[in-house]
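Once you scroll down, you'll see the structures, which are given as structure tokens.
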Structure 1
Amino acid sequence: MRVLVNGVRLFFDVEGAGLTPSGPALTSKPTLIVMHGGPGSDHSSFKPWFGRFADIAQVVYIDHRGNGRSDDGPPEAQTLAQWGDDIAGFCEALEIERPIV
């Protein structure tokens, strides 16, 4: 899936539901955001390790701008500060509150 954040489409994948039945109501599970390191990588190497948490959290894998299946955007925006802003914008766009990063 992709979402437009700060002018760039960021790719993300999700494992596990965000809500779980609790009697007649639904209870929210925490959201775990998994981010890869450095340029030239993507989230795929983390799936075998973090998928095991899908029963207790909604696991969201994200490719930073310019990496994996996300759009590149301008070269001058390939910075840690921009990646941080992108994660904040991502959470805002998807209404993720208090993620575990």
Structure 2
Amino acid sequence: MGSKHWKLSCRPYEVIAVSICNGIAIWHVGSEPDPDGRLTIERVALLSSHDNEVWQLEWDMSGMTLATTGSDGLVRLWQSNLDGVWRQKAIFDPTAS
């Protein structure tokens, strides 16, 4: 099972990040229930830059930046722009000198 993390954010909607195989799926959770009383959930991004399995993901305190790490040993930082397009903002290797 992959890692999953849900964090309240400064956004007008909730965001869920789930690791899948060698990537991350980002989901928006609507703030208003549908006529049956269920919240709407929509996958808005599929991020796949890790070479292998994603082990961990974590939101920053604002809920605007997502950090991921996996078996490739790299840490990646992700953010969405004002249009909701998710992009990798930084990558680093903690073992590099």
Structure 3
Amino acid sequence: MSLTALFKNKTVFSLEVVPPKKDSPKEAILPTLQQLQSINPDFISVTSGAGGSDHYTGTVQIADLIQNQLNIPAVAHVPGLYQTREQVLNLLDNL
């Protein structure tokens, strides 16, 4: 089911997470995500946080972990501000 379809059928419950800092292992957030999984969110959004384009890699990795390991739909924030068209397209290709 697409996320847009969710909004047509019911009140949606979602969560938002911030990726760990750049020098932290991405797996460090997994226990927290597993706890959040138990409250059955319809989806989890992943912010890009602060820190420039390097931080977007963490956004993609965490969104991937949520969607593919926890089987919860994930939405990655993809800001275009201060990014070139090429940078945005590259980020989208990695999703």
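Using distance in nm of label points 7 Å out along Cα→Cβ at positions 33 and 65 as the calculated read-out, with 1.4 as its value, let me know the right label among 1, 2, 3.
Working: 1: 1.4; 2: 3.7; 3: 0.5.
That value comes from structure 1.
With relative contact order in percent (Cα under 8 Å, 6 or more apart) coming out at 34, pick the structure among 1, 2, 3 it was computed from.
On the way: 1: 34; 2: 20; 3: 27.
The read-out comes from structure 1.
One of 1, 2, 3 was used to compute helix-only ellipticity at 222 nm (-39500 (n - 2.57) for each DSSP H run of 4 or more, over all residues; to 500), and the answer was -13000. Which one was it? Mind showing how you got there, number by number?
Working: 1: -5000; 2: 0; 3: -13000.
Going through each structure in turn, the value belongs to 3.
None of the figures in this text is laboratory data; all of them are computed from the coordinates on show. The structure presented is a predicted model; accordingly, all values stated were derived computationally and were not measured. Cβ atoms are built from the backbone, for glycine too; each structure is taken alone.
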